[in-house]
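Student: Presented below are the structures under discussion, each in the form of structure tokens.
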Structure P
Amino acid sequence: MNDDTSRRRPYDIPLPTPPDALRRGPLREGTFRSALHDPRTAVVLGRWLGAALLTCFLTGLFSHLLQQPPSWLANRLPSRPVSGYQITQGLHVISGIAAIPLLGAKLWVVYPKLFEWPPARSVGHALERLGIAVLVAAMLMELFTGLLNTLQWYVWPFPFRQTHFWVGWLATGGLLLHIAAKAPLIARHWRRVRPGLAQRRAFLGAVTASVAVVTLTTAGQTVPWLRHLDLFAPRRPDLGPQGLPVNRTAAQAGTTTAPADWRLRVDGPQPYELTMDQLLAMPQYEAELPIACVEGWSATARWAGVRVADLLARAGAPASARLRVTSLEADGPYRVMDMPATYARDPLTLLALRVNGQVLDPDHGYPARIIAPNRPGVLQTKWVARMEIL
């Protein structure tokens, strides 16, 4: 009872080795000769890729919390800094795009492992390889569906936002487990320099250059001082009606023309309705705020209109009241939007009637739209018809 088999863990049970006659093509020993298929190169790329993916995950998590916060968090979400969502979502898309060439380089370095012999030495080794397959599949799906989302090109039958959220957890959890399993190997090669240094430097330099190119030519949709390099980003933040991009036009929303008898209805303890002339007769305020969308683009504009807090006060709303805003839009996932009290009471949150000194274009939400600090663009409801105090 003192032999090794008595102490062997169940997942260390060895599996039968396939016959050598099956070792053909890339399965043959010595097929992969490049010195770059080594642990040191994989560790260096892994550090960069891990940083990009974790940045992408954390900023994406913040975006999801803003869009659909749990009830216990809803009234604790901050409305400051004003540009918080603009920065975090910009980082989300920038780090996600940068991760694509990094993931490609990392997979090229380690892909000979796909053909190692025997394919599975033990039950534990087979489970490890299965986990890596799930991790790689989740990363590829997360990055490429995210990239297509920046183009608003949905070629799949499943809902993007919910799928992106849960696959993000799967990819991040798999990444952390992979790091834990490979921790001894990573520690050995974290600083270790192996033969082939010049070749490795050239390869890593090429990867760095590719990441820099895709970043510099797409980040301009968020970073103003890179705008002149914005060659491949799906949006130019200065192009569109009144100098602002549009994701969903009035025609797409079915609100090309506002009703001639349009009135803003505010429901609460003291409900009332206001015509456009009555809204314009109320105290008007201006706020310079960015509008930032989940696709990664953002643009700052000068908005003017009535403070939402003043409209709530007129309806007798308590300080802790949430607000529900309904659009004239006939259909759409964001036709109805709930706003926590921290945003509804913020003095910069406006029912905007003008932008950059002009009456709102129909594509920007005429007759009235919401604009608030540190909020995703999908929650800056356009074509507002009703406000309801909750």
Structure Q
Amino acid sequence: MQDKPRIALFVDSYFPMVDGVVNVVDNYAKLLGKEFDVMVFAPKSRNKGYVDNVPYKLQRCKAVKIFFLEYDMAMPGLDSSFKKALKEFKPDIVHLHSPFGVGKLAITYGKKHHVPIVATFHSQFKRDFYRATKSKALSAIMLKTVMSVFKKADVVWTLNDFCVNLVREYGYKGRVEIVPNGTNFVIDKDTEYYKKIAEENFGIKYKQNNLLFIGRLVEEKGVFEIVNALSELNKKNFPFNMIFLGDGTDRKKLEKALEEKGVKENTLITGRILDQEIIKSIIVCSDLFVFPSIYDNSPLVKIEAAAGEVPSICLKNSGAGSSTTDGVNGYLIEKYDELADKIIEALSDRQKLSEIGKNAKEQIYVTWDQIIDIAIEKYKKLIDEFKANNGKRKKTKKSRKLSKKQRG
């Protein structure tokens, strides 16, 4: 029996830290096992009491604690056992999900051992760096460093057309392919089951012009723009119930804004909810998912809402709105001050709203099983390309000129 090809996944933060990238790598590692021998390479947790419990190979490296950040700095180059584990695993393909210490090691290994390198572009790095430093100059330097890592990959995967444009804007000119994120979120009970849970836990009634937001309660997610829209709905005597499912650093500021705008009575802030059945029940009972975020590239919560046939309202030309066609599988607005009118438009035509919700489930909802099947085919194709080229990388026009010059 022929051995499975080996794939190494690299990431610069991992459990017990949980974010979008960690969830992506975890799902890849779990599901790729049907076709690949998988190993994840990640930094150690700062939580000394944490014990890994995952159904795949996982190798941790040393990391330096950065006190003012929730993330640590991985130091794979100083960890001989980490490098030894990678050498002994001998991957046929490497896939980095972050362009920092562990991700850079993936590049080094792939180049040295002539195996294909995939890099997934997950984040709006320029925005992230500026938010952290408040300096355009420092952000530009950091972005240039990050992009130098992506430029060494054989192919960059990213999530949608918005992210393709973003990676091009950041200066990457190489091969780009779209591989979106999926979900394990399945609404598999009847409506009455979910209606009962929503009402018992939060008094939420089924489809009563219920507007839903799921995510961190922070300014960049557009939560204060939602408050302004709710105020406009109030002025127009349009009935609504707003549900904010989540928590965040701007929660108190949000609560104050709701009170000042006179819409607090029509609004529920649930706080963070981990129980998936409760989350599903709130989605099923909602009419619209309101998500005017400028931060998210490919929000999982939008896919989860689509699972319950709840269409989204997003900003046009944003990452969150990338998979939406206005009036077909969701709703788009050009600017924030259109949000209230778009909500009224959507809720005033219930038959069309229902059709758009069904289209959202058919066109936007996608499972991790479906995504992994796509990824597997792409991995195999890349490995075959390398074998056909005897492990040699295709040279760019620039590198061919340099080679010719060096030959005299």
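Student: Tell me which of P, Q gives 77, 46, 43 when you compute Cα extents along the principal axes in Å.
Tutor: Label of the source structure: Q.
Student: Another question, then. Of the structures P, Q, report the one carrying the highest value of distance in nm of label points 7 Å out along Cα→Cβ at positions 91 and 115. Could the numbers behind the result be given before it?
Tutor: Values: P: 4.1; Q: 0.7.
Ranking P, Q on distance in nm of label points 7 Å out along Cα→Cβ at positions 91 and 115, first place is P.
Student: Right, another one. When distance in nm of label points 7 Å out along Cα→Cβ at positions 51 and 187 is calculated, the result is 3.8; to which of the structures P, Q does this value belong? Intermediate values should be presented prior to the final figure.
Tutor: Numbers: P: 2.3; Q: 3.8.
So the calculation was done on Q.
Student: Identify the structure, out of P, Q, from whose coordinates log10 I(q)/I(0) by the Debye sum over Cα atoms at q = 0.11, 0.12, 0.17, 0.27 Å⁻¹, for residues 283-362 alone was calculated to give -0.22, -0.27, -0.55, -1.41. Walk me through the intermediate numbers first.
Tutor: Details: P: -0.33, -0.40, -0.81, -1.32; Q: -0.22, -0.27, -0.55, -1.41.
Of the options listed, only Q reproduces it.
Student: Now for a separate question. Tell me which structure, out of P, Q, gives 3.5 once distance in nm of label points 7 Å out along Cα→Cβ at positions 83 and 107 is calculated.
Tutor: Attributed to the structure labelled P.
Student: Matching task: 0.05 is the computed value of FRET efficiency 1/(1 + (r/R0)^6) of positions 43 and 259 (r between Cβ atoms, R0 = 41 Å, to 0.05). Pick the structure from P, Q.
Tutor: Structure P accounts for this read-out.
Student: For which of the structures P, Q does the calculation of FRET efficiency 1/(1 + (r/R0)^6) of positions 155 and 179 (r between Cβ atoms, R0 = 30 Å, to 0.05) return 0.40? Let's see the in-between values first.
Tutor: Working: P: 0.40; Q: 1.00.
The structure behind it is P.
Student: Also, quick follow-up: Taking mean count of other Cβ atoms within 10 Å over residues 123-130 as the quantity of interest, name the structure among P, Q where it is greatest.
Tutor: Q
Student: May I pose another question? If we compute Kirkwood radius over Cα pairs in Å, for residues 339-378 alone for structures P, Q, which one ends up with the highest value? Let's see the in-between values first.
Tutor: Details: P: 10.8; Q: 12.3.
Max of Kirkwood radius over Cα pairs in Å, for residues 339-378 alone: Q.
Student: Give the label, chosen from P, Q, of the structure having the highest value of relative contact order in percent (Cα under 8 Å, 6 or more apart).
Tutor: P
Bear in mind these aren't lab numbers, they're just calculated from the coordinates by the rules spelled out. This structure is a prediction, so every number in the text was calculated from the model and none was measured. Cβ atoms are built from the backbone, for glycine too; each structure is taken alone.
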